[in-house]
Structures are given as structure tokens and as C-alpha cells.
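So, here's a batch of structures to check.
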Structure 1
Amino acid sequence: MKVGDRHYRSIWPDPSGPAVHIIDQSRLPHVFETLRLDSAEAVAEAIVTMRVRGAPLIGVTAAYGLALAALRDPTDEGLNRAAMKLRETRPTAVNLMWALKRMWNALLPLPHAERAAAAWREAHAIAEEDVALNEAIGRHGLAIVRREYEERGEPVNILTHCNAGWIATVDWGTVTAPIFMAHDAGIPVHVWVDETRPRNQGLLTAWELAGHGVPHTLIADNAGGHLMQHGAVDLVMVGADRVTRRGDVCNKIGTYLKALAARDNGVPFYACVPSPTIDWTIEDGLEEIPIEERSEEEVRNVRGLDAGGRYASVAIASPATAVANPAFDVTPHDLVTGIITEKGVARASERELVAFWPKERRREAQLS
């Protein structure tokens, strides 16, 4: 997508040498900066600090991290050390493990001398596939938005939570793809953007929508239920960091509450999910998905621009107050209207998801 007059992806290879460039998301939306990463260690640091974030992008970035490691040490031991370091960066998003497993399976049978070049090709293939997956999700989601508009004849109001936009993927985004496509097709849409504390990733969604000219309004996290009660929300669309084979959706903390409010008010609730985000080895999301507990400093402090336009961090909680910071929650499948995938829209059930991916389901089950 474009930033100003220039097209960007969220990650791209350096044409002059073995490295990748990323958009530093820890600085957005106030400061737009890019960073060059030239080692697996730099990639791991970028994932941990959320300079790159979003389940699909984390997976792609980890693949490039392993490719950079293969340049330095292509032995089994060297690749395994790098893979372990990358695997430990974020525990919840399944795309990271999926990408590392795919890279490992592609590289392990090869002679050491061939691994570096093959790793770079495979990482690039994963990145290109991510773009195609999200574009396909956009087309299927567009049909839902179009149908909503044709039935109502009024602008479609969509509520989002967290950021599942183009900077959470390589391009297009999962949730933003259908929104961008609807807007470009002349379908009037308006997006209610949850701020999504504590890291305020909703500000990234607002930045993306503004860049594309999509009408939107930033709201406090707890305003969504009120808006649904008053008929101001037609659809809820969220992303996911992991989806179980029966359709439980693990996403940014607060998603579950939006799903409850949507059910109570008869508002359709969709998760936009590329297939690498589906974990076929897990059935019960509440029992089996590890929930990342992040630093208490994310809750104690807010970041933004001060009165002088300088980037600053401000403490909002007393050091004497204990803080908990679970980063994700799980929305049970029975609260999910549908899962929008690159193959179409499935009901949140094992039967319908497996019907889309019967071979992948069997393969993942064998590897688990």
C-alpha cells in the first residue's frame, strides 16, 4: 500500500546485500521510519519489541531471519540455534511456528552449500504468498460488505479491534483488504476503530485507513458495545493470531468482549484469517493456546507526541499498583459468525474448515 506517494510493503529484501528492511511499527503512527535488519538476532529483537507485529508478518519476518542465519551458518546445528531463538520471540501467533517449520523442511534435505540460496528463495516465496492470501481474503470479504450495502442501501459501518491491516501482513492486510476493496469499488463504508489498549494498535489501523482515504472514527475500546446497542455497527471484522480447527479465534485482548456484544445485539462477527493462522493441532483454544503475558510497562505507560511534537512516554499508573498484561484472549467458535479465508467464508466449525483444507489438516496432524 502507499505511504504518501510511494508504495511500501511492510518488509522487503535489501537489493544491495543480505538484509531486509522493515517499517518500524513501534514508532507509528507518529513517526514513519524504516530499519535494516541483517542478522537473525536483529530479526528476533524486532519481533520481541514489536517493531514488526501481526501474526502473518511475524511469520514472514521469522522466515527471513532464518534465511539470514543460513548465510552465516547453514549447518543443522546453526539453523536449529537460530530457529530456537526466533521461536521464543512470541508464543501465541502460530504463523511464526508455521513459517519456521516450512523453512526447516525445505532446507534440511539440502547440502549445506545450497541452503543459503534456497532459504532466501523460500522466505521470499512465503512473503509473496502472504500478499496473495490477503488479496483473496479481501475479495471474499468484499462480497460480505457489498451484500450488506445492497440490503441496507446505506453506508456500511464496520467495527475493528487491534490492527489487522497491511502493516500486520506483507501487504493488503486481512481486515483492511475487504475494506480497501469496498472503498475502491465505490461502496460507502465507515470504520469504527477501537484504540486497542495497551499498545494502541488501533492507531495503526486509523493511520492505514487515513492513508487510503477510508472514512473512519477512533473510539475507546469500551465504546463498541454502546454503538452496537444503538444500531451504529453493521459488521465486526477482526484478525487472528491463532485459530483452532473448530474455529476458536485467538486475537488481541478485548476481542472476546466485542464478540459477546455482537451476539447480544445481532451483529455479524467475522474473523479474517489466512490458512497459516489455522492451527490444526489444537481444538480447544481456551485450554490449549498459550497466552502471552507482556511487560507491565505497556500498561503503566502511554506513548505519543508531547505538546512540543516530541515523541514521549508518560507514566499513568502508580508503581505501587500491580499490573497484569495478557496480550490475547480467545473467542469461542459459537460466537463467530464466519471465518473469512482465502478459499471463501467458512462457518466456525471443524467440519467446514476441514472441508476447505482436507489435505493440510491431515498433514499437520501427522507432523504434530
Structure 2
Amino acid sequence: MASPAVIDVHGTVTPGFEPVRDAFAANFARGDEIGASFAATVDGRFVVDIWAGYRDAGQTLPWEEDTIVNVFSTTKAMVATALAMLADRGLVDYAKPVAYYWPEFAQSGKAEITVAQALSHQGGVPGISRPLPNWYDWDAIVDAIAAETPWWEPGTANGYHAITFGHLAGELIRRISGHTFGEVLRSEIAGPLLADFMCGFGPEHDDRVGEIVPPPALEGVPPDALLLKVLANPPFDAKQANDREWRAAEVPAANGHANARSCARAMSALACGGEVDGMRILSQAAIDQAITEQCYRDDLVLMQPMRWGVGFMLSSEQLPMGPNPRTFGHGGAGGSLAVADLDARASYAYVMNKMGVTTTGDLRGANCALAFYQCLGRAEPALS
């Protein structure tokens, strides 16, 4: 195995956090990466901000400081944050039915599904039965979700709404605020926090977008698995992430583009009680409400136990995000993740372009996170 020392890792590491860089480099030394970035904050200040490798499959274009890449479901952390902001302003009540804000959603037995149930994957609409060609026509998708009959009795089970989550939550955001999720992300989260995180963008950014390298085909998934049905209509394939049409659309559950720095920056505000560098985006009370456990049981789609808040993945025994109880965030297909730890006032994120065969966790990011936590408490103060 090549020594991690030969890996050319760029960026900055605060003294005392060098083991994080070593863990990150080791991912490359094992041949597990093409291009990636990892970042971490403590008290809102970066202690790690590193990147390495290439942004293309042919390994000819270096991963740069401003390289961004499709982070798939890690985008859901930003969607949950946007809903929490609306709740903080009294514009949405998690306990009210979705149909209170979106009347058409009441069709086909969904009148009583609450916002909290929908955002914790208990609403029973993880997929769409009406044949649709793609995820790009917003009105067609939300109309189909509104007409869908629940796949199980809402509230009695949870099944990961892999892509419908974003349109469901995004339509709530649009109905309540008058703006799309992408607009809210840009103007109220990423913009104020100076975080390079986008959902839907033009070709002017294409030159710095990393090429997604899809994982090997899923193996060992039963042919009747609900996951396959969820991803079948409209058809979803990770290769779509490299298409201009995908990048231009808003698919809030799956097509946010960011790097580790921007993910960790956004999550640092949550880790610090809603405020960082004098910019408050949420109250502590709103965060507490958003990370209140809604369910913790086997997920019908992911086929493993999942612990959900209102849109946020919560740290659990099966998927530990850190050693502290108030740790939350979201992971994305292939391995990306963005996490906030209220107890440590810390955040971390991992973003890559070579996807692993995973929907809920990846050892590459986990190894970096483990090294980060091992460094906490014995490192020098963060650099400003």
C-alpha cells in the first residue's frame, strides 16, 4: 500500500488536526478515491479544509479549491434547514397536515398526513405510480405526488422518500414562501453564510463541477425490493448527475451541488445554535424542534433501522454520526455527508466524485470524521 504521505493534499489543517489529513490521504492511498474534499469546524471556525485528486474520471483535471459536485441526498439537510426556518417564523407548523398548505395533497387518503410525518419519511409516498419520463417537470411531479395513494398507512411505518422528499418539501416551501427551494437556499442559507451550495444552476459553473463516477451495480438487493420501485419511476441513474439538464433543474432531494467546505459551513450555523459569525439563520428552539425524534425503526426502503427528525437524519446506534447525542445531518448516495454536532459545537462534511455502493454511510468519510473527533480536545484553538 502506498504511503499516505505521497498523496498531494491541498488546503489547511489547524495544528492538532493533522490525523484528519492522514485519514483523508489514506483513502487515496488505498485507491478508494478519484477526487474528494473534507472540512470541519469548531465554534464556527474551520479547523480542517482539504481537498485532493481529480474532478474527472480520466484523472486529467485536478480537484480545485472551488470544485463542487453533486452531493445527492446530502442536499436534504439544506431542505430540512429551509423548512426549519419557515417553522421558526411561524409560517409552518410541523403538526399540521401537509394539505393545510397544499390542498391538492389531500387526495387519495392523504388529508391527515402531517408535515412532520411527511418529512420523516412516514407519509407513504416514497415513489410515484403515474409513469413520468424524468424529474425535471416540477408541476408534473408535484401533481403526481398529490394524486398518489399512500403505499402504506401513513404514520405506521417509514420508508425513505429518496427523491419525492425534495418535491414534497419543496412544494411546501413554494406554497408557503412563494419561492422555490433553490431560491431560498441561495438567498437565505448559502448566500448569507457565504457557502458555495446550489440547487439548479446555469452552464457558467460547469467548468468547476466534478464528474460523478457511478458505483458498481447494486448487488444482493432482492428483485422485489421497495428501493428498486422507488427509483424506477421516473427513472433515476447516478450518471444523470453529469447532464446539463440535471444540473439546471431543481431536484431538492438529490441534485444539490457543493463541496465539503460549503457543507460544513452551512452545518456550522446549526452546530452553533443557529448563528455563526453574527449571522443567525435559526433559533436554538427551532433546531431542537427539527431534531426531535419522529421515528426510529426499520426503514421499508433502506432495509435497515433509521432514526429521523423532521427532515434530518439523527445519529443512531446503526448509523453513528459522532459520539454526542445531539448530532444530526444527512448523507447522500455514494458517500457524501454533512453533519452538525450541537454538543461539540462542531460540524464536518465529506464530498467526493467516486461513488461507493451506499445510500446511508461510507467508510471514507467516516474514517475522516473519526479522526476529527479523536483530535477534538487536544488541538490548538481554531484559526480565524
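A few comments on the model shown:
- Label whose coordinates, when Cα extents along the principal axes in Å is calculated, return 59, 42, 40 (choices 1, 2): 2
- Value -7500, calculated as helix-only ellipticity at 222 nm (-39500 (n - 2.57) for each DSSP H run of 4 or more, over all residues; to 500), assigned to which of 1, 2: 2
- Structure from which 5.0 was derived, distance in nm of label points 7 Å out along Cα→Cβ at positions 38 and 350, options 1, 2: 1
- Among 1, 2, structure where relative contact order in percent (Cα under 8 Å, 6 or more apart) as derived comes to 25: 2
- Comparison of 1, 2 - label where FRET efficiency 1/(1 + (r/R0)^6) of positions 46 and 190 (r between Cβ atoms, R0 = 30 Å, to 0.05) is highest: 2
- Answer label among 1, 2 for the case where FRET efficiency 1/(1 + (r/R0)^6) of positions 94 and 238 (r between Cβ atoms, R0 = 30 Å, to 0.05), calculated from the coordinates, equals 1.00: 1
No lab work stands behind these numbers, since they all come straight from the coordinates. Just so we're clear, the structure is a prediction, and the values are computed from it rather than from any experiment. Cβ atoms are built from the backbone, for glycine too; each structure is taken alone.
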